[in-house]
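Just below sit the structures, each encoded as structure tokens.
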Structure 1
Amino acid sequence: MNNNEELITRFYSAFQKLDATTMNSCYSDDIIFCDPVFGLLKGEEVRAMWEMLCQNAKDFSLSFSNIQHLDEEYATCQWVASYTFSKTGRRVVNNIKAYMRFADGKIVEHSDAFKISKWAAQALGWKGAVFGWTGWMQRKIKKNAKANLEKFNVNKRNQQ
């Protein structure tokens, strides 16, 4: 196993334990992250997202597999997160493909790819199933995710 594969294993093993501190230690200071729910996040936004997701996780389990070392800089892997979506109490099983770029022993770019329409159907029920493919619903999902992240950051700052 090369260093990048070890870093991926460390990241997802920490995620299995909902250990956002260890997850975030795998990232460079200027990490760039993107996924269909949160969109583009940078630096502290990324770290706060993982803290929020780990703190709010309910009935959570995660598996990861198929780590593929593409070259010295890039790797991919598959991961599956199963959890109860807090807003609706509905069970979600999200199949995700991660793409990562590495530099100086850290993850510098991380993007997660999954069908947001499939996620919406599971998380939101019939409304997600009927409207999850629409730009309107996808923008609403992103807006809610970013608002939740901002609220989490405000609460975190107020507690310090």
Structure 2
Amino acid sequence: MQFDGKEMAKPVNQTYKISQKFDAPMEYVFAWCTDFREDDPQKYLGSKTVRKLLEKTPERVIWAVRFKDGKGYAEGIRAVWLNSPKSWHLDTCGDGREVGDYKLTSLGKSKTRLDMKFVVTYDSPKEVESKKEWEGDGKKHWKIYRKALEADFKAGKPAS
């Protein structure tokens, strides 16, 4: 591929997978996980990421995101399509190219597994993040979400 006479690297797709089990029924897990709020990054992860909701309907949630990266600030858009009660789909743009599919499976009366698959497109092979690092970060975040979700469920708090 060439652009302005310069050779450019071909984009590279990398697939990542994460699973998380919850001690809560599937309907509760879906409602809790898809009740996106502006303060979620701070509340659950202690992040300084700024999230501004642009649309929130039963079918779709869209928000703008702004966060500090290695070179300053990055901004992007997140769009999530909700397929109640078993799945949702994420598309990102602006600060990277990532799509994600989230699928819930009931493991009994009050146990649920969430399987996630993400495809990230990198501009060049040099940028590709290792599966171990990317999936490790994701697993760490989802353990935090699991703990919060299960605490809310046990306390009888509504999922949304």
Structure 3
Amino acid sequence: MSKTTPPPIYSVDSSSFMDWQARYYPADVFTGLVASVDALIAAERLLAPALVKEEIGAVGTTGLNDWTENNAGIFVPTAEVLAEAQAIQDQFAGLRDPRAEYEEADAYVIALAKMRGGIVVTQETPAAEKRNPKRTHFIPDVCRELGVPCISLLGLMRREGWQF
């Protein structure tokens, strides 16, 4: 009997939630996307570190903030990923925004995917693709160096075979 690989979990960055709900795929228009995301949540395959919820709370729309409150179960407590996130921050000091006034979720998103054998979902682009990068590393750069798969929200939709 062959053993099948379970489907991966997705560790989602704040940027992907914001692009989904507030920028490009609003829930009132893309209702099929909401249903598909809900199915991932029900299957416990869509997760994010608690710091993502905090970032969304600071800059998200009312609708997105309400959504995060209604889906609080997807947010993994900081303590569960803290050690791995700190190790990533120590290894990639250029991942941190020196101007940030609060703890950023980037290393935690990567840590969650790394610890669970998952895939990072972010809208960030690598430093090499930016005109004047403010840092040396962004989420895709660190994922590439650590061997952690990294895709965009559209990449997640394609990987899951969603069509709307």
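For Cα extents along the principal axes in Å, for residues 61-124 alone, the calculated result is 47, 25, 17, so let me know which of 1, 2, 3 that is.
On the way: 1: 41, 19, 19; 2: 47, 25, 17; 3: 35, 30, 23.
Answer for the origin of the read-out: 2.
Given a value of 3.0 for distance in nm of label points 7 Å out along Cα→Cβ at positions 117 and 141, calculated from one of 1, 2, 3, which structure does it belong to? If you can, show how the numbers build up before the last one.
Details: 1: 1.1; 2: 2.0; 3: 3.0.
This figure was derived from 3.
Values in this text are rule-based calculations from the coordinates and carry no lab data. Predicted model, so just to flag it, every value in this text is computed and none were measured. Cβ atoms are built from the backbone, for glycine too; each structure is taken alone.
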